[in-house]
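As structure tokens, here come the structures.
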Structure P
Amino acid sequence: MRMLVWIGVVALASLVTAAQPDESGFVSLFNGKDLGGWQTAPGSRWVVEEGALTLKDRSDAQEHNLEYLWTEKAYGDFILELEFKVPERANSGIFLRTADLKDPVYSGIEIQVCNSYGGKGLSRGGTAGAVYDCLAPSKNAVNKPGEWNHCQITCKGNKILVVLNDQPIIDMDLDRWAEPNKNPDGSQNKFPRALKDFARRGYVGLQDHGLPVWYRNVSIKPLEGGEAAFTLLPDPHGMVLKTPQGQTVFRYMTKKPEVTKLSANSVCCLFPVNTPSGERVVDFAPSDHPHHRGVFLAWHSLKGKEKADFWGWGEWAPTEGRVIRNRGLKLLKADAKQATIEARNDWTVGDEVMIEEVTLLSTRQRGPAYVIDLDYRLTPKEDVTLDQTAFGGFCAKCRKDGKGVYSDPQGEVKLPPPHHLKPETDWPAADWYDYTIRLEGGKTVGIAVLDHPDNPPTTWHNLAPIAMVNPCIVAQGPVVIRQGQPLRLRYRLVVHDGPAPEKLLKELTGEWRKE
């Protein structure tokens, strides 16, 4: 393996260690001393012993999907070189281009690491070097247990090549894996999405499958032409969507912070939401309305078998035991232009599910703005009535540390603020309303909410004193959702730098009306 020079750089009062490429263009991913340059979950069993990455005290043979070891950077086209060693009983894997670190098994491609020494057959799962569940290696090239193996993996566009102990064993064309759950030879695989549609850029990872394994001399050579893609990364409170350039678009929060001013029981919201320049446009648990949370969907007066308030106000219905719980968040597809995420939530009253929610969030950049489409499907487990109220439903709780202005397709809006107890005072229906704020530092940013033409009749509870944009489907009367019959709601966020992009908003409205 190649030897790399490590250079210590002091920056911003902290010591940063930067690996420099060698003469062949390889960069070391492992310094042989600690986990610097890698990311993993708190409490994971990855340690460094005798110059190798290994799992300490692991013998349960169970998958620990949240405790894999991941590179800090995402890679597109590259050559990866490393050495691995396994004992008699072994199971691990090298994950490639993984887009969703909370769902690595279904969003990344795994090269099998196991003890198949001396085995007579070749399989897609039990032979070292296999592309797991998709393609068996051409040879069983692994060394004896306890001996080091040298592995080279090349990812270039649709091609994946694997060389194990100097023997080529995999030559894979991802474009041939064109159907979900099916390999080109007709055999079945576990992937509900065709491999040709997997991200061509993502994170490199080492699997914790509950058994001992050792890795060392890990290095990578980025190749020209690898197309960057959106990625979805875990953080302590949810998952963060990043652009191909690594900028945060939003975090989908699934876990309420342990220390917070948020008075609502639920999160399942977007916070932060940033403009392309990186400026946050929404607020979280402000002092005047501590139950508000970024961009969220909830109502404060629902009736099923019991009454419920998921908004967090607590004046018209109980909040105790009423929680929107996330039960799944994954990246469905991503490329250089856009990404689609699926969120699954249960709206619960005690231990009972009142409503099942499935939401698709599709994100792309258009000019000075991120465009985020939210497609909600709410399926009640019982008949549910959304009571008539002046506010509730989809809400963007914006920043107010500056001078804010509302506008609609006709220009600046100067209507009086609606009253929270008088639905008739809400603003009239419109294709969109925008809230733009000139921050105290002089920067101008904003967020527009577009109402889909197929949504129920809507008026708007846009309240300047608390800087909210709230298309309200219950201001004109109660809405009844029958058991098992989904309510579909679609909204489009346009998160922009500078003033409201009126031309873009007109184009986006027109695109929806042509559907």
Structure Q
Amino acid sequence: MKTEIRCLIYLAIFLYPSLLIAQKKKVNVDSKQHWNAPFIKVKGNAPNILWICTDQQKWNTIGELGNAYVKTPNLDRLVREGVSFTHAFSQAPVCTPSRASFLTGMYPSTVHATRNGAGEWPEAANLITKILKDAGYECGLSGKFHLSSAMANRPERRPKDDGYQVFHYSHSPYQGGSTNDYISYWRAKGVDVLKLKKELGYVPTEYHQTAWCTDRAIDFIKEKREWPWMFSLNIYDPHGPLDPPSEYLERYDIDALPEPIFSETDIEEKSVFNNVSFQSQPTKYTDRENKLRLAKYWAQIDLIDEHIGRLLVALEETGQLDNTLIIFSSDHGDMTGDHGLINKGCRFYESLVRVPLIFWYPAMFKKNLRSDALVELIDIVPSLLEITGLPTHRRLQGKSLVPILTGAKTPDFHKSFVRSELYNDENMARSDLYEEEPRKIGYGTMYRTEDYKLVIYHGHEKGELFDLRNDPNEFTNLWDVPAFQSIKTELLRKSYDATVYSIDTGPDILGRY
């Protein structure tokens, strides 16, 4: 009997390391996540999705992509380990139409969301978050949403089913009221962020909305679940009022900063369109004003970058980094003094409609790939559908980026043109829009190829035509130059066709008549 017990002990000692290795291998396999619950309709290895969308961040604001002044080590990492698109364009130069567009994969006019301030979401299309939720994803959000008026409706009226099961809403850091979850969160802890802003001129880092939004995302990420998740981290910065915590602004030697894109001709040339709806008019600011504005703007981006670093740590600590797709983008840009303009509105300069776009998912995508191809934010939705194995539908106007992301297709070309549009009648009577000189022009369309950009301000006798190869900063308007009339005519035709093709044609055809 003693001999048998001794043999069993030796056997256990011999087999124990092997059992540990086997168990470790099992854990590693399980951590790759093979979703198999009956309600999950996505691919078994569909990734979690962390979509970080800032507000009003222009394209040239990342260190690894050429900005020598910003401090963005975490975004730089995403660029080096992922795929970045240097010519990504928003489908509108203001918030609501852009967000409506990139959340549906369709142009703003197609989904009837063409301006800020609308009373409700028109329910003309499903959001990608609803599609993912119906396929088994758990979807969450912190920060801004802005698919309908966030001013008149507090909180804004959400779609009937936007797919978000977790919703931490804060349209902006300073919009008061009990429906701003960010303000309510800190008020319950005895902190008045509005009072801090009034006393200091900014909100300290600890209580900043960017930090709060990130905290809510990290809470969501750390929850245990048996299905994939998608989280929309919608940070309000670097949107104005440009008030970063002091320690971030102090990092900048303001006098050593560059000035915005500006020519002495801008004041006269851009003022031709002063009756086009915009939040500013061309102004010659002082060097100090221009540089201080950029320092504040970039400082807010630096703060965002630090919190992206926190997200990466949380994903790694929870064992989810390898199976999480990270998307970084912005809804549109900001003029920040370029051409003497600040903020946004019905203009379509690169500073306003060209935005950063990064895809990070090393398990599937190429590393350190930088594509100069023309892409649009509406391309994100079809890309997500392909990545998760979900079907597309005929109304989608975006084009999947997966062939570029995976290296199956050259990164040099994706589309022959990109579009952006804004239709804001400011509740004018439709008959008034046909007057020779409308009170304020709020209708604009942009058609951009690799070589040229055509902008039409509908109702204005002039538009804009830029030769982007020879004039990338858009200083010289060629609209009336005789040598470019044939090019303008051809672009007008193509722009008109593209606009007509984006029209919502209604329900599917069921019969011949």
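No lab work stands behind these numbers, since they all come straight from the coordinates. Everything quoted here is computed from the prediction, not taken from an experiment. Cβ atoms are built from the backbone, for glycine too; each structure is taken alone.
Data for the structure
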{"read-out": "Structure with the greatest value (metric distance in nm of label points 7 Å out along Cα→Cβ at positions 256 and 344, set P, Q)", "value": "Q"}
{"read-out": "Answer label among P, Q for the case where volume of the Cα convex hull per residue in Å³, for residues 96-319 alone, calculated from the coordinates, equals 189", "value": "P"}
{"read-out": "Of the structures P, Q, the one that -1000 was derived from, the read-out being helix-only ellipticity at 222 nm (-39500 (n - 2.57) for each DSSP H run of 4 or more, over all residues; to 500)", "value": "P"}
{"read-out": "Which of P, Q leads on distance in nm of label points 7 Å out along Cα→Cβ at positions 72 and 456, largest value", "value": "P"}
{"read-out": "Read-out FRET efficiency 1/(1 + (r/R0)^6) of positions 232 and 496 (r between Cβ atoms, R0 = 25 Å, to 0.05), computed value 0.10, structure in P, Q", "value": "Q"}
{"read-out": "Which entry (P, Q) yields the derived value 15.1, 46 for Rg and Dmax of the Cα atoms in Å, for residues 328-415 alone", "value": "Q"}
{"read-out": "Per FRET efficiency 1/(1 + (r/R0)^6) of positions 248 and 488 (r between Cβ atoms, R0 = 30 Å, to 0.05), the highest-valued of structures P, Q", "value": "P"}
{"read-out": "Answer label among P, Q for the case where relative contact order in percent (Cα under 8 Å, 6 or more apart), calculated from the coordinates, equals 11", "value": "P"}
{"read-out": "At a computed -0.34, -0.46, -1.10 (log10 I(q)/I(0) by the Debye sum over Cα atoms at q = 0.06, 0.07, 0.12 Å⁻¹), which of P, Q", "value": "P"}
{"read-out": "Origin of the derived value 0.00 (FRET efficiency 1/(1 + (r/R0)^6) of positions 144 and 440 (r between Cβ atoms, R0 = 25 Å, to 0.05); candidates P, Q)", "value": "P"}
